[in-house]
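Engineer: In what follows, structures are represented as C-alpha cells.
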Structure I
Amino acid sequence: MTTGTRPGAVAAPPDAPVIVVGGGPTGLMLAGELRLGGVEVIVLDKLTEPVTESRGLGFTARATEVFDQRGLLDGFKNPEISPKGHFGGIPMDYDVLPGGHFGVRNVEQTETEGVLTRWATGLGATIRRGYEVTGVRQSEELVAVEVSGPQGEEVLRCSYLVGADGGRSTVRQVLGFDFQGHDATCEMFLADVVGVGIRPRFIGERVRGGMVMAARLSDDVDRVIVCERGTAPAERTGPPDFQEVAGTWRRLTGEDIGHGEARWISSFTDASRLVTEYRRGRVFLAGDAAHIHLPAGGQGLSVGVQDAVNLGWKLAAVVSGHSDESLLDTYHRERHPVGERVLTNTRAQGLLYLGDSEVEPLRAVVGELLGNPGVARHLAGMVSGLDIRYDIGSGEHPLLGLRMPPCELLVGQDATTTARLLHPGRGVLLQLSDDPAPAAIAEPWVDRVAVVSAICADERLTGTHAVLLRPDGHIAWAAPDGGDLAEALGTWFGVADRARPTVPAARR
C-alpha cells in the first residue's frame, strides 16, 4: 500500500480531473454536482454490484431540501414527510421551525442510491465497479490512485481525489488522516425480518436492559434494531447470526421473532470519530470517511450528502479555472464545525437513548425543556440541519450564511420556487425589488450566476431587496446590510469575465 506526497512522482496526464472513491450516496451526490459544474469525474467502487441491503431509511429535512434543489425528490417513489420526530428517543415536533419537519421516512438507502446513480450517470458521470484502491500518491500537480480492478493492477491519475469510501475509508487510512474521537461502548443489531408482524416502535423504546426499535417496511417485512445494555462490542469478521439477534430481542421484549426469516443482518456501534482536516493537499474526505457516529435521526447519510453539495461546486469552479485554490479551503472551514456538532448531538442522544436508569432524571429534564418553544426550535434546527450557518464574511443581514428558506416565487407570469432556481447547480442573484444596481454589478458573472427578478410574499424575506445564493443554496449576500455584492461575487464565483463591463463596487 502506497501513500504520501512525493514531488515530481506523478507525471502522466490525468484520467479525469476528479476521482471519487466510493459509490454510496455521498460519492454519487458529489459526482452529480461535479457534472453540473461541467467537470469530468470517475467514481470508483470496490463492489461489483450496487448494494441490496439498506441501513438508512430516510434523510433529514435539510437533505430533503438539497435533493429538491436538484430536482431529485420526484424520483423517490413514496417519500413520507412527517413533523413528528424525537431527540434521543424523547418525542418532539419539528414543525416548531418554519417549514420544518423531521425528514423523509420509509425511503431505503438502496432507493436513494438508485435515484442518485441515475441522476449522476445521466449527467455523464462514469462509475467503475470492482475497483479497490490500494495506494495513493500526490504531487504538487496530480494524484496517483493505485487500484486493483477487473483489468488487474493499474494507476489512475487525477487533479483531485475525494475519499467518500465510508467509515473504514481506505483513502483516509492510506494518507494517515488523524481520526479522533471515542471508541464504541455498545453494539447494536439490525435485521430486516420477514413474517413476524411485530408492533412498530419507530422512534425506539427504552426497555429494561436496553433499547429496541421496529419499523414496518412492507406488509410482511419489519426492520428491528436492538441494543442490550452492558454488552461490549464483539470482534466480528461478519454479521451476527439471526438467532443472536432474535435471542436479544426476546430477552428485552419477551417477544419471539425466531420463527421469522432475516433478509439481511448487520451490526453497528456508538463509536464517534471526526478527522482533524477535511482536506490534505489535493485529497479531500467526505461523508462517513470524515465522520462516524451513532445513526440518530438519519443524520449520517444526510450530512454526507451535504458535504458533497458543499464541495462539488467549489471543486468545479477551481478545475474550470474560474476560482483559485483558496476556495477549496472553505470546505474544511464550513463542514468541519458541522461534523463536530453532529458528533456532539448524536453522543448526547446516545446517552438519552441507551443509558441505564441513571439517565432518567436527565431524560425528565430534557423532556420538560422540549416544552419550551425556544429549546425545541434549537434542537430541531440542530438535528434537521436547517440551522447550519456558514461564516461567509462581512455583512449584518440576519439570513447571511444560512440556507435559503424554500419560498414560492412569481417570475413574470410564472410561479416557481427558490429550489427550482437551483436545479442547474449555478449561483442565483434573486432580485426582489426594482433596484437595477445588483443586476448591473453581477453582469460580469452571468456565465456562473443567473439573475432572476421575482416577487416573493414570504415574510422571512420582508424588507430584503435581493439575495445572492451559492449553488448549495446558502446565502452569500443580501440587501440591505449584507455587505459588498461585487466582493461576494468575487469570493464565491471567482474572477469576473473581463469581456463584460464591470460596475464599480457598491454596498447595497
Structure II
Amino acid sequence: MAKAAANAPSPAVLDTDVIVVGAGPAGLMLAGELRLGGARVVVLDRLSEPTGQSRGLGFTARTMEVLDQRGLLEGFGPGLEASPQGHFGGIIFDYTVLRDAHFGARGVPQSQTEAVLEEWARGLGADIRRGWEVTGLVDDGDTVEADVRTADGDQRLRAAYLVGCDGGRSTVRALAGFDFRGSPAAREMYLADVVGCEIRPRFLGERVPGGMVMAAPLGEGVDRIILCPDGTPAGERTEQPDFAELAHIWQRITGEDISGGRAEWVSSFTDASRLVTEYRRGRVLLAGDAAHIHLPAGGQGLSTGVQDAVNLGWKLAATVRGWAPEGLLDSYHAERHPVGARLLMNTSAQGTVYLGGRESDPLRALFAELIEHDEVKRHLAGIVSGLDIRYEMGQGDNPLVGRRLAPRPLTTDAGRIVTTSLLHPALGVLVDLADDAETRAIAAGWKDRVVTVTGMLAEPAADEALAGTTAVLVRPDGHIAWTGSDEIPLTEALHRWFGPSAAA
C-alpha cells in the first residue's frame, strides 16, 4: 500500500480544513487567502465583537501592493493616500528616492482595515465565529483538535491544520510549545486616543528632554498620542493605565496640560523583542504578532502580519487541496522567518536611535549624516517599506527571482492593465512578454493553477530588469519564481511551486 504524503489531509472527519485563531488583520487576511485557494476555514476570536480600538494607523508600501493584488484598496475609500515622507529612528527623509517606495498609507485606523478584510473574507465564505476562545489543542500528527469555550458551552473542533494569529500574547503559541526567543521588555510606553485636548501635531514624533512623544489628529476632535518617557522600566501591569496617569506624564515631559480632555481608550506597550524559532510545528503554524513582537517603529507590525498571511495562505490551501509539491508548506518558515528576524533588527535599531537618552545623541547625529546620502535612504526605505524583501529560491543571482512583481502597466489584447490586477484570484501568473507560443504551451499543463497572460510592458524604459526578460512566472503572493533568462527550465519551476501538471 502506498504511504500517504506527509502533508496530505487526514481521512478523519474534519469540521473544517483550517482553524485560524484570531480575527485581527493577519487572521482575516489569511482566511480570505485560504478561501481563494479553495480551503474551508473557520476563524475563532475570543472577543464577542471587535473592540473598535486601533493600535495600528496604516500600512507600508509593500502591504498596499498586497492589498491591491487582491483588489482590496477600493474598500478603504477615495481618501487613501501614500505618504512620501517617513523616518528611520525619528530622522525624517523622503522615501520616494527608492522606486515605488513611500512610507505607506497613514491615518487608516486598524479597525477600518479589519472591517475591510472581514467583509472580504466573509464574502468568500469564511466562517468567522466571535466569542469562541481556544483553551486547548492537540496535534496528533494527522489532525489538530481545538478545545473552545463559548457562551453556549465548550466545543471541540477538528481540522487538518491550525494557525495562531492571536497576537503577542498568543494562546496558540503557548499551547503548542513554540520557543519564543529574544529580549525582554526594558521600558514601558503608552498610547491613547484622546478628545478635547487641542494637541499640536507631531506626526513622526518629537524628542523632548524627558523622552519622545507623538501626536496625530484622527478627525472629529480626536488625537492619537504616544508617550515614550525616559526611565520608565517595564513592569507587570495587572490593569491598563488611566487617562489621569497619561496626562501627568504628558505634562511632565512636554510641559503641556491635557488633563481637561478625556480618553476614548488607553493602552500600554513595551520594547520587548521576540521571534519564534520556527513558524511551523507539525500541523500548527503561527503568523503575525503570534510569531514576532517588537517595538512598533514605522508601523511595520500589522503590515508584516498581513504579508505573513499572504505568503502562507496559498501554500496551506494547496496542501489541504492535495496539489502542493513537496516542501511547499515548509517554505513558509524558510521565507518568513528571515523577514521576522530583520523586522526585529530594524525596529530595535530604531529604538536605540529614537528612544535612547543623551547617550544616544552621537548615534542620532551620525544617522542624520548618513541619511543625507541617497544610497542610505534607498536602503532604509527598502527595509521599512518592505520592498527590499527577496525570498531565497536557490536559482542563482537573477535580480528578479524572489522579489515581488512591481506594479507596472501592461498592454495586452484586452487593453492596458496593471500587473497587480492579474493576482486578484490568488492564482499563479505567467506573463509572456515575447508572444512565445512554446512558453504558453508548456504552461497550459497547469492552467487550473496558473493563468497565462501575453502582453508588452507599456513603459519598458521604466524597468530595465523586467524589460530584459521574455517571461516571468509569478506566485499567488506576487513574488517572482522564474524568468525567461533563468538557467532552469519553466517546467521545473512550475513543478516546484505548483506541483505536477494536470496531464500528469
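Engineer: If we compute distance in nm of label points 7 Å out along Cα→Cβ at positions 95 and 271 for structures I, II, which one ends up with the highest value? Kindly include the intermediate steps, with their values, before the conclusion.
Structural biologist: Numbers: I: 4.1; II: 2.3.
The structure with the largest value is I.
Engineer: Okay, next question. Here distance in nm of label points 7 Å out along Cα→Cβ at positions 295 and 407 was calculated and came to 3.1; which of the structures I, II was it taken from? Mind showing how you got there, number by number?
Structural biologist: Working: I: 3.7; II: 3.1.
Traced to structure II.
Engineer: Using the calculated result 5.0 for distance in nm of label points 7 Å out along Cα→Cβ at positions 151 and 447, pick out the matching structure from I, II. Don't skip to the end; give the middle numbers.
Structural biologist: Working: I: 3.3; II: 5.0.
Label of the originating structure: II.
Read-outs: derived from the displayed coordinates by stated rules, not from any lab. Since the model is a prediction, treat every value here as computed from it, not as a measurement. Cβ atoms are built from the backbone, for glycine too; each structure is taken alone.
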